[in-house]
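For reference, the structures are reproduced in the following blocks.
All of the numbers you see were taken from the coordinates with simple rules; none came from a lab. No experiment lies behind these values; they were computed from the predicted model shown. Cβ atoms are built from the backbone, for glycine too; each structure is taken alone.
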Structure 1
Amino acid sequence: MIKKVGIVGFGQMGSGIGQVAAGKGYEVIAREVTDELFQKGIGYITRNLDKAIERDKTDAKHKDEVLSHIKGTTDLKDLADCDIICEAVIESLDIKKEVYRELDSVCNPETIFASNTSSLSISDMAAVTKRPDKFCGLHFFNPVPIMKLCEVVKTIDTSEATFKAGFEFAESLGKVCVTAKDSPGFIVNVLLVPYLLDAIRQLERGLATKEDIDNGMMYGCGHPMGPLTLTDFIGLDTILYIADIMFDEFKDSHYSAPPLLRRMVNAGYMGKKTKRGFYDYSKK
């Protein structure tokens, strides 16, 4: 039974997972490389809860309870007795493997490892450990406290007990869970990324303005956000990174990044996080 949750990487995704887990009463211990980065993650959570209080979605008592359930550390050894560890470090297979090698050497043999990767192979990470049967993917979506979906990823080595535990844990956080096999992009990104890339291609070809492409999909298809706005929100660099991984895997032109996307990323236009993508956010 899962009671204690470890988080490795306490940025936007990791802190979001920590927030929802603590909000459901789990004991959370979050590891970051410095205390400053851990405090930055606590800042994300505090702002999220303050906004929820302003909208009458929660109250100050709940905020205090959430924060009281989260502790920070800079030492992976402090996660040794966690029942499940959700990893949300940078999307680099080499860095993730390094983290899992160390976790495998210090954690209880029964501890479940769950990566929040959106595109990398779960099996490749599991292969550097002695517990591939205790490995699964739990791909939450950003922002975690708001987005309802979690893709639960099962590898060829994931045991039924591990898969069931990961699935039930994500459900206990209030998520709608879907099952995906260990393939680049899982379900959502393998369908979403070609759509976003096609929108960029049509902008590049001069089919229509960015506003008309976005409005066409919003008001013609009922999407809450147009594809170019959504790309800005996710991050142009993130979309390019995922597209390149999937193209390398599938060798399918649907996943080939348009030259415009690569040029924008090279120029530093990453979307909302840099205040410039397909739209200019510097004045908003």
Structure 2
Amino acid sequence: MRVAEARDLLLHLGVRAQKSLGQHFLIDDEVVKRQVQYASIGKGETVLEIGPGLGFLTSELLDSGAKVVAIESDRKFCEHLRNRFSDSIELIEGDATRIDLPAFDKVVSNIPYQISSEITFKILERRFKLAVIMYQKEFAERLVAGEASAIYGRLSVMAAYHADCEILEVVSRRSFWPEPKVDSALVMMRSRPPKFQPKDERLFVDVVRILFSHRRKMISNGLIAGAAQIGLARDEMRALVPQMPYAEERVEMLTPEEIGEIADFFWDIRKHKK
């Protein structure tokens, strides 16, 4: 455990760990080692680390032979990382939610909790070999959830569309300092081509968003409520209900492929309107 080292470094930098920003430092060396081992890094592979903080994980990544590209938004942490690693890493100072991600083969990161969703969607839009990322346990469970689950949602569908995802291990809150209120989990994501190809991927994404924004409603009612986002009037949407796939189902019962069928139905409708 590196509690004393983390405290001394923060004191030296004049920084206080801000729980509101998700600054909980992984201080358990064994967990850090396992996280890197899970990634099976080949020599010279480019590994993206988001939010390296004090550099504990960064050091282990360098020892594995990885070429590390790190994105850090905190100026004082960037100063510390430059002093510690010099030119051994490529350091990008900026907000990972706002900048374009650089090229990478793999992702190994302990992402600040409050940006988990934004960063995960950005990563999933890219092609990569695999990612080993630390999340809050609850978030990890939603990420890997399947249909007919109470926690199945937009995140679950989009993750399943882009990658094969699994929880590798649950990590105790005692492995972090300051200690968070919840446990965490390491998740592996293996990027792959989608198992089905919607006629319009952007429309598919929009339909997923609409349906899970109205998850308590039947498919037909949810789509009537969100008709404008698909480019239809509510009256037009109501008239389509008899033809609509899965109109009387609820979205948490549908596979990503079935949601894709709904999106394709509207693609055909819009095409014939032109």
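Here are a few things to note about the model shown:
- Taking mean count of other Cβ atoms within 10 Å over residues 168-175 as the criterion, the highest value among 1, 2 goes to 1.
- Rg and Dmax of the Cα atoms in Å derived as 21.3, 67 - corresponding label from 1, 2: 2
- Source structure (of 1, 2) for distance in nm of label points 7 Å out along Cα→Cβ at positions 56 and 232, computed value 5.2: 2
- Given -14500 for helix-only ellipticity at 222 nm (-39500 (n - 2.57) for each DSSP H run of 4 or more, over all residues; to 500), calculated: source structure among 1, 2: 1
- With distance in nm of label points 7 Å out along Cα→Cβ at positions 88 and 144 derived as 0.3, matching label from 1, 2: 1
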